[in-house]
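Below: a set of structures, written as structure tokens.
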Structure I
Amino acid sequence: MSKGPADKALAAIDSLRGTVTMARVLVQSGRAVDLAGLDAEAATLCAQVAKLPGPTGQRLRPALLALVRDVEGLAATLPSPAEQP
């Protein structure tokens with residue numbers, strides 16, 4: 001069965017949440033992570049969601065808010081520039 005645009009966007013949100021979670025685990029264990037591609041992935045996701053009709057996009061709001069919380073959690077674990085070697 002073919003996935004619709006909302007299903008594809010939700011899958012992309014879940015995938016990005018997985019990436020963010022993995023990055024957070026790595027940072028918490030003392031490993032350095034390269035987040036260079038995260039901005040591009042988030043921008044693609046935002047563009048994908050923006051194309052959805054209003055009610056369809058609104059259904060994704062809880063998943064997007066969970067992603068925001070995950071990103072904020074990751075940001076809180078990152079060392080400050082002064083702490084970096």
Structure II
Amino acid sequence: MLNRTLLTTWVWLIALSGASALAAFVATQGGDRRVTGTIVICLALIKARAILSRYLGLAQAPGWLSGFVWAIGAFGVLIIGLYLIAGAF
């Protein structure tokens with residue numbers, strides 16, 4: 001039997017991957033690479049949350065999900081900050 005929640009999450013992950021590819025394409029056509037990189041990192045963070053909540057089942061454990069989301073969010077902010085600082089040089 002097909003699990004509708006997992007299928008919906010899978011479709012969202014495919015759509016987010018497509019959005020990342022589109023953002024990368026825009027960067028190759030002369031778009032601002034700092035903005036594109038930030039968008040791609042944010043999309044990756046959204047995908048990570050979807051995987052944690054749906055595929056790993058942390059939606060049933062909101063405390064754990066919240067902790068992981070905070071940790072991944074902090075890591076994402078750090079990565080974006082380092083990416084933007086490196087792009088300034």
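No value in this document is a laboratory result; all are computed from the given coordinates. Everything numeric here is computed off the predicted structure, so don't read it as measured data. Cβ atoms are built from the backbone, for glycine too; each structure is taken alone.
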query: Taking relative contact order in percent (Cα under 8 Å, 6 or more apart) from the coordinates of each of I, II, which one would give 48?
result: I
field: Structure (I, II) behind the derived value 0.70 of FRET efficiency 1/(1 + (r/R0)^6) of positions 8 and 64 (r between Cβ atoms, R0 = 25 Å, to 0.05)
entry: II
field: P(r) over Cα pairs in 10 Å bins from 0, in percent derived as 16, 38, 31, 13, 2, 0 - corresponding label from I, II
entry: II
query: From which structure (I, II) was helix-only ellipticity at 222 nm (-39500 (n - 2.57) for each DSSP H run of 4 or more, over all residues; to 500) calculated, if the value obtained is -23000?
result: I
